[in-house]
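Each structure below appears as structure tokens.
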Structure I
Amino acid sequence: MDISVVIPLLNEEESLNELYDWIARIMQSNRYSYEILFIDDGSTDKSWQVIQKLIEKDANVKGIRFRRNYGKSQALNAGFKEVKGNVVITMDADLQDSPEEIPELYNLIKHEDFDLISGWKKKRYDSKIKKNLPSKLFNAAARKTSGLKLHDFNCGLKAYKNKVVKTVDVRGEMHRYIPVLAKNAGFTKIDEKVVAHQARKYGETKFGIERFINGFLDLITIWFLSKFGKRPMHLFGLLGTLMFIIGFLFAAYIGIDKLFINPFGRLITQRPQFYIALATMVIGTQFFLAGFLGEIILRTKSSSKGYTISEKINL
């Protein structure tokens, strides 16, 4: 199979038929073998009924329905487990991503041998204050932290080799950082392509300003995971050891001063150095224990996928 299109969605009943018609027209005109996989992330409107009708009409359409809303990362995770196409393309269901980009994205992966191509919505039709400015700040921080020179990490329109999506583990809110996850997994041919961005045609965006706060927190998480995810003791153990040594040296200085230099001076408990030494050793011990517990958790962590599928059709 040439292409798998993975489309996570939440309450997008108005746009699904139009999106399907658009994708199918592009696929058929280019004579691709394809599948379109819709992942309904707990919609409360008639999105699933629309998907069921599309499946009845076209055997290339497939569907996964979550019992409730788990988030875009979990939806992509479920879709990536099922895809069969040599090239996997993800896009949003709100018609802001253009299926006209599919042939060129396919060629970049299939014929130019890129592992991942991330879309770059260079010209956007979103609110400048609510989305564009925070997005620019977020992407600048992501570039600095990850080392990847991409302009739009969070663009939903991306193309991957099949082995990339089968390798990366997208959980939590890490869909924003799939290029970083791919890089950490050893895929180095990662680039971007300027793609068309369209104004939302139906409904309202499902994301608020909190997604950028969450995005920065996730950025810190993925930086930590990329550096110390497999060896937390290397960070926490080092910090704990250094702080404990500093505290111990403070305590030794106070003890030597009291015993040999100024035995008739203030009591040890009346000196601020005593409390600095005590606090530093306690914090150092806690850091060390955090690293130790992290190592234990890493070796015993559950492989739970973090979502529950209510129904699958045509899979």
Structure II
Amino acid sequence: MVGSADGQEQFYKPADSALSGPLISARTGMETAWDLPRNPLADSLPPDKHLAAQIVRGFRIFMHTPRAAPRFTGNALSCNNCHLNAGQREKAIPLVGVAGAFPEYSKRAGRMLSLEDRIVGCFLRSENALKAIAPGKNPAAGFRGDESIVPASAPEVLALASYISWMSAGYEVGSKLPWRGQNTIPAGQQIPVENLNPETGKSLFQEKCITCHGEDGRGVKIGDKKAGPLWGPDSWNDGAGAARIYTLAGMILYMMPYLETGSLTAEEAQQIAAFINSKPRPVFPYKGKDYAAGSVPPDAVYYKGIARNPSVQKR
């Protein structure tokens, strides 16, 4: 991704990109930070002009979510902040082929989700859509809203689904993707949440992370690039997947530090995640509806003290 003179950004696919199957290899460094194995701005698209336009729009939303989907984006994060290389990097939550995995059961929702449902959840949680929809309102202080305010039929949602489906072409529905589910802390290496120390994580964060994220976690601008904010009003809300310590630690372990990927241990990643998720962030007002089919995971630290739906049967 290169900044051009008119302020727009161009995406490129060098012939010498280091690949692991269809994905940018996790073993590569900064030299492949903006490489794309498949690029809808340069590669062939379906002959249907409407579908082709949808794919391109979805790609632009993916790369620059606040700018390209402002009505559903209440923070400064883009999809690409978590799914690196436009969703095409190994061990960086790649989305190649995942369209065929849906519908898929969600423990948090307690039901089957379509691909569009999953994208809606990302807008509501990772993109904190409620802030964009109701600016100035405090969801924790009586905001009346409904999660369906980001409809699965919204053009932005359908465009993202089109882009992900385009990346999934050639993969059969239900096929096992060897690169999916790799961003996890193995159960045997998970440290009980109560044994993690945010102060330890803070020291590691200051040593390993502030070059890109800054001491305040808001991100440091380097040229025309800036790392995503990790806490505060412009970050993901407390109902997002990254608000879970083990989930965030898995992302950190395999994706960070960006200039020295793979240099952290599983323990260090968890300590840093505990620090980041000890910080304030926007409130998701529907957490009481989550995990209705079971118990709240132990690493979902922002759920402590949240009143549960009375119909929830504890297990």
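Rule-based calculations on the coordinates, nothing more; no lab input. Owing to the predicted nature of the structure, the values given are computational and were not obtained by experimental measurement. Cβ atoms are built from the backbone, for glycine too; each structure is taken alone.
Ranked on distance in nm of label points 7 Å out along Cα→Cβ at positions 104 and 120, which label among I, II comes first with the largest value?
When distance in nm of label points 7 Å out along Cα→Cβ at positions 104 and 120 is calculated for I, II, structure II comes out on top.
If helix-only ellipticity at 222 nm (-39500 (n - 2.57) for each DSSP H run of 4 or more, over all residues; to 500) comes out at -15500 when worked out from the coordinates, which of I, II was used?
I
Mean count of other Cβ atoms within 10 Å over residues 80-87 computed as 22.2: which structure among I, II?
This figure was derived from II.
Compute percent of Cα pairs over 33 Å apart for each of I, II and report the one that scores greatest.
That would be structure I.
Using mean count of other Cβ atoms within 10 Å over residues 48-55 for the comparison, can you identify which of I, II gives the largest number?
Ranking I, II on mean count of other Cβ atoms within 10 Å over residues 48-55, first place is I.
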